[in-house]
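Read through the structures below before going on.
Nothing in this text is a laboratory measurement; each read-out follows from the coordinates by a stated rule. Please read all numbers here as calculations on a predicted model, not as lab measurements. Cβ atoms are built from the backbone, for glycine too; each structure is taken alone.
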Structure I
Amino acid sequence: MRLTVIGTGYLGATHAACMAELGHEVLGVDVEPDRIAALRSGRLPFYEPGLDELVAKHVASGRLRFTTSYEEAAAFADVHFSCVGTPQRADGDGADLRYVDAVVETLAPFLERPALVVGKSTVPVGTAARLSARLAELAPAGAAARLAWNPEFLREGYAVEDTLRPDRLVFGIDPATPETESLLREVYATPLAEGVPVVVTDFPTAELVKTAANAFLATKISFINAMAEVCEATDADVTELSRALSFDTRIGGRFLNAGVGFGGGCLPKDIRAFRARAEELGAGPALAFLGEVDAINLRRRDRVVALAEELCGDELSGCRVAVWGAAFKPESDDIRDSPALDVAARLRRRGALVSVHDPKALDNARKRHPELDYATGALEAAQDADLVVHLTEWAEYRALDPKAVAEVVATPRLIDGRNALDTTAWRAAGWTVRPLGRP
């Protein structure tokens, strides 16, 4: 099939390359000429394991091309995936839909024959119905220009696998256009043939699936971090508590790792937008708990700063602090709402001399926080440090020899903000270790 993917950021570039891998001819569309030029040469503006090879492979084969022209996109294909961002609004917690709206407003006037526009972005419930009406109004093809909603469920660091072999597919379609389902099944023929389950539903349910999933995951993370607060007050061990809970099949162990909390470009802004939309719909009390989920998450950052101050003798000014991690999670260079980078910046504002290391996110971190110092290696960051703070659980940090690190620091003191290091080994090497939610 011929497909277009509009928006070539994290979601769009991944979707475009993976659709080419599934055998389709794909045209990526973006309004940023520099980004398109980079993608045409097979270069990505961000890091995602395995994606750069996939883009280069299909650019070279000719199966994947890129353009800035919506007119070219409309002429090229009859299935168009909208993969643009929905950031938090500058004036509130709601989602900024200007980019989603712009796709329909710009593409629709060029749709002169039957076409399907497929939204993949995370949007407030009710968006798809509004866009569907607008699409039919603006397109020369009229009602033959249809809309579907097919939310994405990508995990950064695993995006290629999650696209090629998703754990489920959701098709939100207008019941009056059953042919839409057939077309989507053709697009996803390969994963469906491999047994991937599909849920065919209406617009609002499809929109809610993604926002509800993110709200649930955020709640689960904040729950175990709330338990970490209780554990810190009682000298209990949140890692053992989490392990015991994980054996309950009703609960499970995933997303039950206590630490400095979640970040990134999805969970924080999505739970805020979900709650804001519920308020607009008159269902605000139903999602009021998400306010506390958000508050718990932000308190964990406060806790790390307080621990750092305590370990530095109640005075951070002049204290040399090494921060391991800038990305919000490992296997990513994404620093959006990163707990690690936020804590580093807070420590700097308190007067600490902060040196940050991250295997992939340093360039992005420098642009966001040029006031911080940056190191090309974990040991370099730790040189002469009075305190090391571990905030992104990269495998290379877990592989470090505590004795080797002890040789370069001024004082062997460590905060494990992810409960991912072997505290027994670090303490045996002479380190004072303060993990979150543990004695």
Structure II
Amino acid sequence: MALPARILVAEDEPDVGMLLQEILVSEGYDVQLVSSGDQLVRRAQEQPPDLIIVDLLMPSMDGLEAIRQLRNDTRTAHLPMLILTAIGESSRVVEGFETGADDYIVKPYDREVLLARVRSHLRRATQLPTRNPLTGLPGNAAIQAEIKRNLEQRTPFALMYVDLDNFKAFNDEYGFSRGDRAIHLLTSVLKEHVDPNDFLGHIGGDDFVILHFGNRPEELCERIIRAFDEQIRTLYDEADLQRGYLTAIDRYGIPRQFGIISLSIGVVTTHSRTFSDVDEMSRVAAELKHAAKQVAGSSFRIDRRSDKRAINALSDRRSGNSPDALIVCRNNIAQAAVVATLNVCGYRLLTADNEIAAQSLLASHPHPGLVVAEVVDSTSTTWWQQLNDSTLLIALASDEAASITARDAGADAVVQPGDNPLAISDQLQAAIAALHNDQNSAE
């Protein structure tokens, strides 16, 4: 059975928004309601709907600016957008069309006219070509059909979900034109390295899918990442490339430093487990891609679990929410010891080897329960100011001077790493236990 069309509504008047939501839900649509333009932009970028309805006059960001931003984003540029406007605001309607709106609805609106226009634009959207207009690759409908066909035929294959990291900061800094060039570059890399028998599709925005019918998806991931990491640097201005980052506002409104665009790839295969339908397989691939994003820089994660192990893992995930722990460490020995220790402690790990990469991770995971960060000098602690007050901060300091720098910068505890991983682990476990005891005592 086909899923209901998803409609995102932006309306700052609660009564009007709730009435509009009730009308659309009564017709079988899946409706999400937000109250400002900036909320609309963030929600649409995170999970693009099938259609957008936006009021022109809203706080924080008006409807016109929201439409302008969404039209300039490759992830949402293709979506049908309808504006809500009051009687007598004809000049605003004209401005809305010039900004990128597809149609308008006058308040107070007629129920049947509203539904007729929604149906018309949804129908037109489904009749658009099955190929993505930006890349010419098969789009979402064709991707789902191809996955479904291979599942039904029990063809062994790997579903690879490819996504860009730090793309929004790049798009915001350089504009949508260069953002499109980054999408084209990734398309070119994927076309060059996938096998001729594989299927390559473009979901939309910076999300791509590969159906790989070989038995070595990890080698394909490595080739794609190696080629992309080499070529993406050509799209940056030399000054930004030398600095190694762009400064941009994250989705929580916090200014951060974002590193060079990288790739995250989630891979799930049918070689050792079965999937009931497209939704189940794509959901697992999205989980693996999310796990890859928890490591700064280009990375991939492959799920080779059997059906039984997958069920057990799902039960473990549902039994409770593990807190995030961000590890920022250049020293390989120390990083390995910290990772092993925090895994045993039950944390969900985010790993970075420098401060810029750490900020990129904080943009999507802004409130880690614990941060373990190496102190090199005073400049390596400046980003600590962006941490939430409730975040526990443990510094890795190689000498007394670094320890003093760490405590002055706000570290809750200091561990002095050496060349012995067991000693590092013992110190870290003791520090975590002491900090948790302090928290419990304070409560």
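When FRET efficiency 1/(1 + (r/R0)^6) of positions 240 and 368 (r between Cβ atoms, R0 = 30 Å, to 0.05) is computed across structures I, II, the figure 0.65 traces back to II. In this comparison of I, II, the computed figure 3.5 for distance in nm of label points 7 Å out along Cα→Cβ at positions 80 and 232 is attributed to II.
Where does the value 29, 14, 14 come from, among I, II, when semi-axes √(5λ) of the Cα gyration tensor in Å, for residues 288-415 alone is the thing being computed? Derived from the structure labelled II. Comparing I, II, where is mean projected area of the Cα convex hull in nm² highest? Going through I, II one by one, mean projected area of the Cα convex hull in nm² peaks for structure II. Matching task: 25, 19, 16 is the computed value of semi-axes √(5λ) of the Cα gyration tensor in Å, for residues 16-175 alone. Pick the structure from I, II. Attributed to the structure labelled I.
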